[in-house]
Structure I
Amino acid sequence: MEVFTLPPRYQAFLSRLDDDDCADIRNSEGAGAYFYGKNLLPERNETYAIAEDAPGCLLIGQDGDLGLFILPGSDDTVYALDLGALGTAPMQALAADIDAWLAQLGVQF
């Protein structure tokens, strides 16, 4: 797996997760996602061949087939893309950072 410099807000978010766990963070209507702990990030990114299909991106979680990404070495923007469309479609920016996206959903973590 590529070595990344993680954006500051994502680093802070990651520090709130258990290293080995996947956190299921959702609002009362069920909107949200599973987020990978630090030790799961390499395996999940390898499984979905992110380095080959979306170089420079880091898969940080997912909601079904929808992958959630950041661009390490860039700002804290959170992006989404169907995992089946990697490398063939542009990612959609969801929010300026992970906390802003969770706030849009009405979730505090």
Structure II
Amino acid sequence: MEAKDQMANSLGVVHGGFIATICDSAMARAMATAIPASARQVSFDLKVNFINAARPGERLRATARVLHAGRSTGVAEARVEGPGRTLIATATGSFSISTEGDS
């Protein structure tokens, strides 16, 4: 994702909410690969560690992997990197997993 000027906070760096969003999205996509196609997942906990600032105009890349995918919960982690593979943030997320017919 290319960071846009509109994503900047008052300090001129990318707002943490945008970084958190791409972490959550990457982890959700990773989790979707580890559960049955009929199952659905939604994050219920997100922890983001901001390491370096990202600036508008920089290309950001989020990658994620599943640490655990059980019947009803899952855990994933993500990394966001900027130019030169600079670490921008890490994150972990917990997911509720449900299948059709679960109440």
Structure III
Amino acid sequence: MEPIELIDKHTLTEAEAETVNEIAKAAHKKMQRSLKDALLIAVHVKKHLKSKAVKYGIKVKLLSGPKFFEVQDFDWDLPKAMHKVMVNAENLVRHRLHTDSKTPRK
């Protein structure tokens, strides 16, 4: 199974799908280092057409062993929105699993 799954890929252009995939791969590598179990990422990008501009809503679901996390964010720029949601996902994993602490939890 692929570690990164792009949901509703048909709504994105080829360039947009490639951008999402590159950013997700970089974040996957970064998060996988701090986790013991394999990490699966599902990315769902929605385009909201507002007059001439496009607003991107991104929802990311993370599955690592028995743990499940979900993060969402939005922006008018796709790379910026993707980076925002991936930073939020990294922070959520770090906070929930206490991967940044030096002393082990009891």
Item to check | Among I, II, III, which structure scores highest (criterion: distance in nm of label points 7 Å out along Cα→Cβ at positions 48 and 72) | outcome: II
Next on the checklist: Starting from the value 1.01: which structure in I, II, III was Rg/Rh (Cα atoms, Kirkwood Rh) calculated from?
Outcome noted: III
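Taken together, the values in this text are just the output of simple stated rules run on the coordinates, not laboratory data. Computed from a prediction, not measured in an experiment: that's the story for all the values here. Cβ atoms are built from the backbone, for glycine too; each structure is taken alone.
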